[in-house]
Structure 1
Amino acid sequence: MHDCLFQTELDNSFFFISKGSKRIITKNLTPGIKVYDEKLINIENEEYRIWNPFRSKLAALVIKGSSISIKKNDTVLYLGAANGTTPSHVSDIVKDGTVFAVEFSPRAMKDLINVASSRMNLVPILSDASTPKSYQNLVPGVDVIYQDIAQRDQGKIAVRNAELFLKKDGILVLIIKARSIDSTKDPGDVADREVKKLERIFKVKELVNLEPFHHDHFAVVALKI
């Protein structure tokens, strides 16, 4: 049976593969190069990368039915870029845009720089997402903020960055790591509390539990007002 592509809303750069399946792919911006030992497949003479939802919370969010839309010319501020797994797929999607990838760990930054070396639209920044003024001169206004960090004040950090960088009607995707905020409380209650912190400048569109892909993790999709 041949693989079939089913386009989603992510502007021709992102697809489901095989009808009814839970597998998704992005068109490889750097053909022949893997980032995290993902499978590469060829369909109609184009190379695609299997996007693993157990390795990427953004992939899990999309598989769970989110209506999030990221366009090929968007500018993205990625907070908590780690080793570059999900940022590399975002780089595939925004092939005509730019991903500014902020990471605090010098060890992870080495891997991120290696990923960025072959991706001209991926810009690594060694800094702390909780102090956005430290990279204010490096990042322009952005269309999307994606935040996946383990600090306690996750909602407040998202607001702080959005006030400096996110355009009006821009999209925030906030990954809430409930156990990193309060391991003694119900994860759902923790997520609800973080959502309330966004309401001053955001209209919250979705709150998605990322089970079974990521335990005690939630994703918020919100629109800046």
Structure 2
Amino acid sequence: MLRVGLTGGLGSGKSTAARMFAELGAQVVSADRIGRELMQPGQAVYARIVAHFGPSVVMADGSLDRPALARLAFGRAEDGAEEDAGRLEELNAIVHPATIARQAERIDEIAAHDADAVVIVESALLFETKHAGEGGLRCRFDRLILVTAPEGLRIARFIAREAGRTALSEGARQEALEAEARRRIARQIDDAQKAALCDYVLANDGPIERLQEQVDALWPVLRDAASRRQA
């Protein structure tokens, strides 16, 4: 089995790359999906978030009010003023260790059924988290892949993805989403730094077909590495 970490900043297209790898036969584990599962009512992570951040992050139906939680975590007050940005790390300290532990469980489950599998863990914050565990990323993964794209393109993708989720006027929505994208990108490690630590870099700066070509070319390399680990 080959354990692969797949990462990329906001709007880079890492989820698109993960989907392409899945279509080729990879077993993809989504950190974001696991995080959402752990933040559902009844889960220990949910209970810790509510206890730490208070009832203002809970909706009437008992589920987490994710926009309200994001405003607290990312330092956005209702009036647009900056709050304590340190609250993002407070949230990460609750969510990340549990998410990483669940990732390891999923990898072990896959390995038990398919010793030759290529398991790809898709996560936006592989490098940014302070909770990678003893030994760091190289103890968790055999290979690391980074998906990159120019900042302007990443911001445009974020705006296109999020535009329908707010009731603001078009101009105000564009401005608010661009500011939000830049705020989030500023909290992520620069691509050049991450690229130096990765085994492979996929450039998602053109047509989707170009990204597909790179994924198609890398897939047999990963499959071969997985087979050789079992030899």
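If helix-only ellipticity at 222 nm (-39500 (n - 2.57) for each DSSP H run of 4 or more, over all residues; to 500) is computed to be -17000, which of 1, 2 is the source?
Details: 1: -7000; 2: -17000.
The structure behind it is 2.
Taking distance in nm of label points 7 Å out along Cα→Cβ at positions 95 and 151 as the quantity of interest, name the structure among 1, 2 where it is greatest. Present the calculation step by step, with values, prior to reporting the outcome.
Details: 1: 3.5; 2: 2.4.
If we compare distance in nm of label points 7 Å out along Cα→Cβ at positions 95 and 151 over 1, 2, the biggest value is for 1.
For which of the structures 1, 2 does the calculation of log10 I(q)/I(0) by the Debye sum over Cα atoms at q = 0.14, 0.18, 0.28 Å⁻¹, for residues 159-206 alone return -0.52, -0.71, -1.00?
2
Assuming 35 is relative contact order in percent (Cα under 8 Å, 6 or more apart) as calculated from a single structure, say which of 1, 2 it is. Before the final figure, lay out the partial values.
On the way: 1: 15; 2: 35.
Structure 2 accounts for this read-out.
If Rg and Dmax of the Cα atoms in Å comes out at 18.6, 60 when worked out from the coordinates, which of 1, 2 was used? Provide the component values of the computation, followed by the final result.
Numbers: 1: 16.7, 52; 2: 18.6, 60.
Working through the options, I get structure 2.
Bear in mind that the values in this text are calculations on the coordinates, not laboratory data. Just so we're clear, the structure is a prediction, and the values are computed from it rather than from any experiment. Cβ atoms are built from the backbone, for glycine too; each structure is taken alone.
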